[in-house]
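Enquirer: Okay, got some structures for you below.
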Structure I
C-alpha cells in the first residue's frame, strides 16, 4: 500500500518541500508503533527546520518535516504492550509528521481521549505545552502577576493568553493591528508593534516594570524586553524570528545576549526555553503536562483557535503564510 508525505529536498524556501508518494507503508520495528496520521500542525518551528536553522535537528535532507501529530494506531512492532490498533494517540516527533503514516517509539506516545476533536488536540501539543511549561515550569508565574507576550496573535501567543487568563494575570501582547480584536477577546491588552514602541508603552502603563516577558523574536528585541522587567523579573526567550527571517541578529549572538543578561548585577534574569530539550530532560513532565491540557480541553477550560484546515499538498503555501505572520492562531494539515 502506498502513502504520501512531504519531503524537504534541501534546506531553503518553501519550494524545497515536495509531495512524494512512497510505494510501501513504513514497518514498525521492535517497540515501535505505526500511526495513521489524522492531523499535524504547521509551526514556525517547521519553518526553521526547513531552512536548516533549528539547532536541535541534525538531520540532513531529504526528510519529512512535521513537529507534532494526532493519529490512530495502525500497526505495532514486537514487544509493544501499551497500545493496540485503533487507539487514538499523540506525539511530538519533531520531524516526520507531514506524512500519512509514521512509525514512532511506543514510549513517546500519549493516549488522546476519544471525545476530543483531533484537530484541536493536535493544536494543543506544541503550542499549549510550550505556553504551559513556560508559565509553570520555567517562569513559575504567580496569580495576578504582569506579563508581556510577544507575538500574542500566534499559536503559542494565544495559548499563553488563555492559560494566563485562568491565572488572573495582567497580560500585554504585541501583535499587528489585525489581531487586536482577537487579543482583546482573550482578555489581554494589545500593543501594535508596528506603530508603538512597546518599551515606552509598558513604562507609561505599568508601575515598576513587568514580572515576566515571553519573547520569540530575538535580535534587539531581547535587549528591549529585558529593559522593562522589574527587579527580580525574568525574560523567557523561546525563538529567533528576526534571525530566521533575516531581520537582524543571529542565533549564536542571541544566545550570548541572554547569558549577558544573567551576568549584569541588576536583579533580573534571562533563560531560553526549548520544548524538545526540556522533554529530553524531563519526559515525564511532557507526558504530565499534555495529559493535563487534554483534560482542560475536554472540560472546555481552553479552546485552541484553529485558523484553517489544509491538505498536505498546500504545505508550501502554508509555510509562506507562517513566514508572513498572516495566521491568527493555528493551521493544521488534515490527513484524515
Structure II
C-alpha cells in the first residue's frame, strides 16, 4: 500500500498513483479526505486508506468510498452512524508512537465495540524508529501482536511496516501489507539508497563576472575573495529551495558543481565559481545527475539541516512538473 499522502510526497499524488498502478498495489494511503477525493476524481478505484484520524469528514469519506483509520471509540461510533457497520474500516493501535490510535494495553477492553462488525477489515500500528532502533521494532511488534490476540477474530488485513521496516525486517513486520513511503520517492532509508525518481532543475537568468570584494544577496553575508563568476538561478525559497541552504547548498551546471553564495531569496539564488561557461537560459540541476556529478535529495536535506521528506513535500506549487 504505497503512501501517496502530501500530494505524493510533493511529486503529484495522481501521477504517482497512476505510475504505481502497473505494480498492482492493494491500495493507497493518504492523510485526509481531500487527498482521497483527488484520487477518486482521477479515476483511482482501488482502496484508499485515510491514515490520519477523521473528525467531521467521516460522512464525506463514506460517500467517496474511502476507508477510515479509526483511533478511538468516539470515531468508531461516528463511523457506524454515517456508514453503518458493514463499510470497511481499519483501526490504529498505538504501540509507542503516541500520536494516534487505541493504546495497545487498553485495546482488549475497547475492541468489543467494533470487532464483530462486518466492516472491520484491518488493524495497524506505526513504528517510530525502524530506521535506527531494531529493539524498538521488536517491542512494538510484540505489543501489536498482543493487542491483536485479544480480538475474537483476526481481521483480514494487518499492517505495520514503513519503508525502513519493510527493507530491514521483512517477514517479521510485514504482516499482510507494507506501507512504503520515502523509499518510493528516492529518499534513502539509512544505508539503503533507492534509485532516484525526481530531478529538480532551474533556468539560469543571468551570468555575471565580478571583481574581488563584491558581496552577494541580502545582508552581504558572502564576499568574493577573488575574481568570481556568478550565475543567478530562477529558484528560491518560494519554490522550496530552503533558505538554510544559503552559502551551503550546491547546484550542477554543465557537469560541474557550484556552491550557493549569499542568501537564498524568495525567487532567485546565486551560485559561484571561478568560471561559469553556461549562458542565460541554460539549466542548473538542484537535485539529480549532470554528467559525473549528482546531488541527491538526501544530500540537499543534509546541507539544509532537514530530512528528505521535507525537501520533497516543500517543493512549491509554481514549480512546473514534467512526467516522463
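Enquirer: Determine which structure produced the value 16.6 for mean count of other Cβ atoms within 10 Å over residues 54-61, calculated from the coordinates; the candidates are I, II. If you can, show how the numbers build up before the last one.
Expert: Numbers: I: 14.1; II: 16.6.
Working through the options, I get structure II.
Enquirer: Further question: Using helix-only ellipticity at 222 nm (-39500 (n - 2.57) for each DSSP H run of 4 or more, over all residues; to 500) as the calculated read-out, with -9000 as its value, let me know the right label among I, II. Please list the in-between numbers first.
Expert: On the way: I: -9000; II: -6500.
Here the read-out was taken from I.
Enquirer: Moving on. Suppose you compute relative contact order in percent (Cα under 8 Å, 6 or more apart) for every structure in I, II: which one lands on 12?
Expert: Values: I: 18; II: 12.
Clearly, the read-out refers to II.
Enquirer: Given a computed value of 0.75 for FRET efficiency 1/(1 + (r/R0)^6) of positions 158 and 190 (r between Cβ atoms, R0 = 30 Å, to 0.05), which structure among I, II does it belong to?
Expert: Working through the options, I get structure II.
Enquirer: For volume of the Cα convex hull per residue in Å³, which structure out of I, II has the highest calculated value?
Expert: Once volume of the Cα convex hull per residue in Å³ is tallied for I, II, the winner is II.
Every number here is computed from the coordinates shown, using simple stated rules; none is lab data. Nothing here was measured: the structure is a model prediction, and the numbers come from that model. Cβ atoms are built from the backbone, for glycine too; each structure is taken alone.
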